Structure I
Amino acid sequence: MKQQQLHWYDRLWIVTPIYLGLGCFNILFAWVGMIFFCLPLLIAIFGGGKLYCNRYCDRGQFFSLLGGRLKLSRNYPTPRWMRSNVFRYGFLIFFFIMFFQMLFVTVLVGSGARDLSQFVTLLWTFRVPWHWAYHGTLFAPWVAQFAFGFYSIMLTSTVIGLIVMVLFKPRSWCVFCPMGTMTQLISRLRAGKSEPCTGNCVCCNEGDHHAG
């Protein structure tokens, strides 16, 4: 059987451990994560649909590597409730609430109403000391505060993705990933109608057709 040719974007999984690792040494590297936040939306806005999710998502590839090739996943079907619109949109709303709360704290630090918090919040609950990753900079404290907050979001979403990867199919996170949900909504708005899932996205290729 002819081995499938790998493209440069098939190796983007390495970005995830590098990004998380750099954030352990200097929290300001967390700002790089804004690329992963904005790029999927821009691709969808300019007509690319879920191209980022299907081809360029480093985190999805990372989960595929761990759960698929390294067989760290039980490979059980993703639960129906996790694939439902209620859960997906509910998680998106919750994600935005946490994101704007993080921005609010950043504004408070920028205005001097609050001191810089040198910790990351794991799973939006547990405060983990992270002071060793901040060495003082020429930038205002709010820049570091945003970095701590954004890194918390990226680390938390990675942990959730790892948990569902182990329990279910490798890319179960992709089923309810906020970025994937937003890109799907953008595609629907561009089409001017409720665009059903074609069955070609990564969540469907995991073996469980999600609600579209």
Structure II
Amino acid sequence: MGILFNWKIEKVMILPFGALTIFNVDLNKSIFEEFWIVIMGPIFQIILTIFLYFLGLEDVLFYSISILFFNLLPIFPLDGSKLFNLFCNKIFSFKFSHTLVILVSAFILFLLFLNDFNLILYLILMFLCFKIFEEIKNHEAIFNRFLLERYLKNYHFKKIKKINSLNMNKMKRDYKHLFYDGVKYISESENLAKRFDFRGKV
């Protein structure tokens, strides 16, 4: 699906809970495209599970079902967290959505750590804990990249959102924005220029 939408694949990591595909694309890519890329993982896992059921491979079937449901948990970077993030981005701003994903991921992970000790599960949870910590550390950098892409590239979003301030934290995916400076509305590019245009400044 990534190839179909011309998303550049950087690498594929094989992990205990499935494969993790890393794409080298803009954060401002279409929500519609990202949804279909993310949902194809669980869909193919369901197809594989049905196939294993008819083959009567019960042990492998249990493993496949476990991967499917685990991968749908809203914990970063599992598919469940990506679907949750896309849902949030339809309602909230980019920055708030990212914050919400981190908080929900940390909370669900904490609940899983309260389960009976299982070495393999704990190793997986430790890996997820590390990925969440990385995401927390990179939170501001990710948001700045989201804004910088908007400043440097000309995206053709059809929907327009008015923001009654100059607060860029309220910017959403798949929208162009108009900001109110107290007197008039200014364009998104004008507001972003105030943040990223360093010409003549030391």
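When distance in nm of label points 7 Å out along Cα→Cβ at positions 6 and 150 is computed for each of I, II, which one produces 2.9? Corresponding structure: I.
Quick check on the output: 20.1 is mean count of other Cβ atoms within 10 Å over residues 70-77, derived from one of I, II. Which one produced it? Of the structures listed, the value fits II. Here distance in nm of label points 7 Å out along Cα→Cβ at positions 30 and 166 was derived from just one of the structures I, II, and that gives 3.5; the source is II. To which of I, II does the computed value -0.44 (log10 I(q)/I(0) by the Debye sum over Cα atoms at q = 0.09 Å⁻¹) belong? Matching structure: II. Here relative contact order in percent (Cα under 8 Å, 6 or more apart) is compared for structures I, II. The highest value is that of I. For mean count of other Cβ atoms within 10 Å over residues 54-61, the calculated result is 11.1, so let me know which of I, II that is. Only structure II yields this read-out.
With volume of the Cα convex hull per residue in Å³, for residues 86-189 alone coming out at 134, pick the structure among I, II it was computed from. Only one of I, II returns 134 for volume of the Cα convex hull per residue in Å³, for residues 86-189 alone, namely I. Given a value of -19000 for helix-only ellipticity at 222 nm (-39500 (n - 2.57) for each DSSP H run of 4 or more, over all residues; to 500), point me to the structure among I, II it was derived from. Label of the source structure: II.
If Rg and Dmax of the Cα atoms in Å, for residues 46-93 alone is calculated from each of I, II, which structure is the one that comes out at 13.5, 37? Traced to structure I.
Taken together, the values in this text are just the output of simple stated rules run on the coordinates, not laboratory data. This is a predicted model, so every value here is computed, not measured. Cβ atoms are built from the backbone, for glycine too; each structure is taken alone.
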